[in-house]
1. Work out the source of -7000 here, i.e. which of I, II gives that when helix-only ellipticity at 222 nm (-39500 (n - 2.57) for each DSSP H run of 4 or more, over all residues; to 500) is computed.
2. If Rg and Dmax of the Cα atoms in Å, for residues 225-360 alone computes to 17.3, 57, which of I, II did it come from?
3. From I, II, which structure was Cα Rg over 2.2 N^0.38 Å = 1.47 calculated on?
4. Comparing FRET efficiency 1/(1 + (r/R0)^6) of positions 153 and 289 (r between Cβ atoms, R0 = 25 Å, to 0.05) across I, II, which is largest?
5. Which of the displayed structures (I, II) returns the greatest value of FRET efficiency 1/(1 + (r/R0)^6) of positions 233 and 249 (r between Cβ atoms, R0 = 25 Å, to 0.05) on calculation?
6. For mean count of other Cβ atoms within 10 Å over residues 193-200, the calculated result is 20.1, so let me know which of I, II that is.
7. The value 15.0 for mean count of other Cβ atoms within 10 Å over residues 41-48 was derived from one model only; which of I, II is it?
8. By the measure mean count of other Cβ atoms within 10 Å over residues 121-128, tell me the structure among I, II with the highest figure.
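Laboratory data are not the source of any read-out in this text; all were calculated from the coordinates shown. All figures in this text were calculated on a predicted structure; none of them were measured in a lab. Cβ atoms are built from the backbone, for glycine too; each structure is taken alone.
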Structure I
Amino acid sequence: MRELENYYIHASRFFLPGGMEREGYLSVVDGKFGAYFKTIPNKTAKILDYAGKWIAPGLVDTHVHGFKGHDVMDNDFEGLNTMSEGLLSCGVTSFLPTTLSSDVETLNQVSQMIGEHYQEVNGAKIQGIFFEGPFFTEEHKGAQNPKYFSDPNLDTFYHWQELSGGLIKKIAIAPERDDAAYFTEQLSKDGVAVALGHSSATYAQAKNVVSSGASIFVHTYNGMSGLNHREPGMVGAAMATKETIAELICDGHHVHPAAAEILINSKKPDHIALITDCMRAGGMPDGNYTLGEFPVEVKDGAARLKESGSLAGSILELFDAVKNVCDWDIATVDDAIRMASIVPAKSCHIDDRCGSLQAGHDADFLVIDSQLNLLETYLNGVSVFKNEN
C-alpha cells in the first residue's frame, strides 16, 4: 500500500452522513476523512479529480461466510486474507467474518484464529465476528447442521468471546430456545448485538426476545416462520418492531423484489441492512462447492444444497445488491448506499469507525459512476482496487 497523502477529493456527488451533496471537495488528511467544502479552500492543495463521478462510503457486509473459494470455517488465515482482498472488488471495505453452526471446539479454534490475526488482513477490514448459530431450531435450519443446535449458553459464548479477544459483535439465536430472553439480556448489556433467525418462533416469542434486547432479524423472510394474518410469526415481528434492523438478501433468489419493497416500506431504509450471506463460491465460476459440511451446486446465480435444493447462502456481491434495489425501483441510490454501509455498521455498533464519509473515520470510500458501476475502492485514502473493465 502506498504512503498516505493529504488531498481533496473533487466529485459531482458525495453521499455524506447528512445526505447527498452535489459538486464539492472532501478533504483527506493522513488517511482519514476531514471536512467537506462546496469550494476548494486551498487552491495549492493536491486534488484528486473525479469530476462527473460519485463518492460513496465503503460498504459494510455484516453477514458473509466466504468468497473467492474460501470460507471462514476453514479456519485458515491465508484463506481469510484472500477473502478480505477479494471483497474490495465488491465495494466492501469492512466486514464481519461469519461462522456456521459447528461443534464447540471448532468454533473455539475459529474464534481464536480470527482474534489473533484479524488486523493482518490486506483487504477489507475485519471489524468483528458474526456468530450465526449454533443456538437455532431445526424446522428452519436452512444450510445449518442441526446436530450442533442447542439452547443458548452464556458460559460457552463468553469462552468464544475470550478466545476472540472480544471481537464477536453479533450472534444469531432462535427466540423460542430455552433461556433465549435471559441470554439476550446479558449480551445486550455487554454491547453484543443479538440477532434472531433460523427460527419457528411465534410473533409473541420473537417480540419477547426483542423486548430483552434483540435488535436484528437475520436474512428476513429466509429461515424463519412466515407472516400469516392470524399468526404474524417472525416475519411479522420483523415488520412490527420498528426499532429493530432487518437484514435483507437482494439477489433476486432469496426474496422477491416485491417482498423486499414491502419490508423496506414497512421499516424504512434506516432499518434495513443489505447483506450477502455469501459463501465460498462468491466470485467463482459455477460448479460444485461446500458450505460447512454440505455439498452445494452453484448454477444460474444461486447456491443450492445438492440433497434438498434449498438455498445455501448466496454468491451475491454487496455492490450488486445496491444496484439491484435501484434497478428494481424500490430504493433511491442514497438509500441503497446507506442500507449497505451505515445501517449495517450501526446494527453491530461499529459505526464509530466505518460506514460513512464521517470526518475522523478512515478514508475508506468508493468511486462510482452515474450508471452505478464501481470504478475504484480506497482504503485509508489509498486506491486498492480499480475496475479495469
Structure II
Amino acid sequence: MSERTMNAAEQSVPRGVWRIVTEREVVVKLRDRNFLISTAITIIAIVASLAISGFVSSRTDKVEVAITGAGADQIVTTANSFAESADKNVIFTGHPEPDVGAVERQVRDDAVDVGLIPAGSGEWRLVGKAGQDDNAATYLTAAVRQITVQRNAISAGTSMEALSRGSVVAYGLLDPSAVDPGLAKVVSFVFAFLFYMASFLFGMSIAQSVVEEKQNRIVEILASAIPLRQLLIGKVIGNTIMAFGQLALFVCAGLAGLTFTGKGDQVSEIAGAAGWFIVFFVVGFLALASLWAVAGSLATRSEDIQSTATPLSLLIMLVLFAGIFLSGTARVVASYVPVLSIVTMPARLAEGTASWWEPLIALALMAAATYGIVVIAERIYRRSLMQTQGRLTIRQALKVED
C-alpha cells in the first residue's frame, strides 16, 4: 500500500477512530479473568507483606534469661530500663536458678535463651547454646557495666552523676520530616520492580496482539477500515490507560500498607515521589508501548517476538538495575536520561536529594524523547505490519516502501 493511498484512506476515516481501538483494548483487559485475578492477588500481596513487616517490626522480643548469683536480678532490671530508653521492643525475664550447672542445663534444654552467671571478681558471663543473642549481649552487658561503675563510684567516694557529668550526647535531626534512608531504598526498589512488571506485562500483551492480528491476516481487514496510524494510537493509549490504572492501584495499596509498618508519618513524603513515578511511567510507557508494537509488527509468528523484542527487553532490564543499584553521581545523571529517569528521578525524590525543579526538567526531556520514539516507531510499524513473508529487522523495515 503506497503512502499516497494510505493518506487518502486516512482522510476518508474519522480521526477519532483510534478511540474505538482504545475502548476495545481496555474492555478486553477488563474482561480478562487472569488479568483481574493477578491484579487482585498482587494488591493483596503488597498490603499483606507490608502489614506483616509492620507487625514483625513492632512485635516485642522476649528474652528469657536463666540467672544465678547475687545481683543478677538487678542486672536484668537495669537491662530492661536500657532497652526501654532506647525505644527497643525487648523484654528480659529472669529465671533464678540455684547454681551455675542449673543455668547451663536450662540453656542446653532450650528452656531459656541465655544464661547469666557470675565469673568471679565481680565479673559476669553470658551463656548461649549455639549462637549469640544480640539483644542480650547489648543490654545485659550495658547493665553490668552501669552497675559496676556505680559501685566503684561509691567506693571512690563519688557518684554516678559526678562521673557522667558532661558525657551526654544529644542526637538532633536537621530535617526530621525527611524519609528514612532505609525506607527510601525500599521505595526505590519498589519503583524499579513495578516498572519492570508493568512494562513486560502490558508490553508483551501489545506485541502478542499485533503479531496475532498479523499472523491471522486480520490486520489486512483492519487496514482496509482503519488507518494503521490510528490502529497503533488506539493500542498504545488503551494499554497505557490500563497500565496507569493498575500501577496507581499498586502504589495506593503500598501507601496504605505503610500505615502498618509504623512509617505512616512519612507517607506524605513518599506519596509525592510515588505520584511523580506514575507521571514519569505514563509518559515513558507511551514510548515503550510503541516499541512493543514495533516488536510485534516485525514478527510473523508468536515465536519471533522473543527475538524482535530482545533490544527492548534489555532496555527494561537496564532500567530495573539502574533503579536498584545506581547511587551518587551516577544516579543523578541517570535521573535526567529518558527512560532511566522513570525510576531514578522518583527514587531521588523519595531520598530527598532532588530539588523541586529537577523532575520538571527530567519530565520535559522524557516527553521530548517519547515524541521522537513514537514518530519513528509509527513509521516502522506501518511499513512492517503488512509484510508477512518473514521476520524483519528494523533496518529492513525502514527500507520497505510505504
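1. This value belongs to structure I.
2. II
3. The read-out comes from structure II.
4. Largest calculated value belongs to I.
5. Greatest value across I, II: structure I.
6. II
7. Label of the source structure: II.
8. Looking at the calculated values, the largest one is I.
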